[in-house]
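What follows is a set of structures for review.
Laboratory data are not the source of any read-out in this text; all were calculated from the coordinates shown. A quick note: this is a predicted structure, and the numbers were derived from the prediction, not measured. Cβ atoms are built from the backbone, for glycine too; each structure is taken alone.
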Structure 1
Amino acid sequence: MPLDHIGLNVPDVPAALAYYDELFGLFGYVRDWEVGYRPADWQGAQVFVYPALEDGEHSRLTTGLSHLCFHVHTRAEVDRVHEWAVGRGHEVLHAPREFPEYGAHFATYFLDVHHFMIEAFTHAEA
């Protein structure tokens, strides 16, 4: 069975929704519920945003969520996501490049405003 949905805890839900409306839109997601997103074509997992009940920052380096990976169709889309992240001053972990250890894999990685690592990747050739 495929993954149905994932929930992200954030300190400020309204601010997070404004941010994720824009970010998830880059990946073809739409907000279809008060605090939830789905792929526009319904092909993929849904993402929900919930209020964090405890203070603290997320770390991908401890037990828990490592990252969210979004598949895009072209290298130009990977580049566009990267430019979006750079334009917002996000910490870029890997600028767009090939990752041959994963096969035909071209990706960028960055930390979003909540320190969730976001990956945008494609299998498309140059």
Structure 2
Amino acid sequence: MRGINICTFGGNVAADPELRTVAGRNGNNVDLIEFTMYVDENTRKGAKSFTVKVTVWQTAPCFTAAGYIRKGTELTVTGALSVSPYITKTDNLPRAGAQLNAVQIVLGRSPRDEEQPQDSNSYDEVPF
């Protein structure tokens, strides 16, 4: 039986996203945006958080939305999850790194939204 690999995570962006250009499968250059997000998890043993590395490819429908993401932005990301096991260098414990190839991003509140007070007399002119 084949499974469907679709996961959704909600959290906050850890640092400003990084735009990179890599070689695609057909030899053309492809842009991608990468960022790390913190996801809170509440369990009976208490609250903890983990990180998910998110990659948004140029061909993904949500690539333009990724341009609005900044450090601290609240968001929900949906995509295909891959997990990479590793051993920590400090205490030799097994861990797993989560990476999500995003196909949908829902933006929430950004810290920069709070920096600019809304003045009812200051509207940006929209060219039509």
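Taking mean count of other Cβ atoms within 10 Å over residues 44-51 as the criterion, which structure among 1, 2 has the greatest value? Largest value of mean count of other Cβ atoms within 10 Å over residues 44-51: 1. As an exercise: helix-only ellipticity at 222 nm (-39500 (n - 2.57) for each DSSP H run of 4 or more, over all residues; to 500), calculated from one structure in 1, 2, equals -500. Which structure is it? Answer by label: 2. Largest in FRET efficiency 1/(1 + (r/R0)^6) of positions 4 and 60 (r between Cβ atoms, R0 = 25 Å, to 0.05) among the labelled structures 1, 2 is structure 2.
When FRET efficiency 1/(1 + (r/R0)^6) of positions 12 and 100 (r between Cβ atoms, R0 = 41 Å, to 0.05) is computed for each of 1, 2, which one produces 1.00? Only one of 1, 2 returns 1.00 for FRET efficiency 1/(1 + (r/R0)^6) of positions 12 and 100 (r between Cβ atoms, R0 = 41 Å, to 0.05), namely 2.
Using volume of the Cα convex hull per residue in Å³ as the calculated read-out, with 220 as its value, let me know the right label among 1, 2. Working through the options, I get structure 2.
Out of 1, 2, which structure matches 17.1 when mean count of other Cβ atoms within 10 Å over residues 20-27 is calculated?
It must be structure 1, since only it matches.
If Rg and Dmax of the Cα atoms in Å, for residues 36-83 alone is calculated from each of 1, 2, which structure is the one that comes out at 14.4, 39? So the calculation was done on 1.
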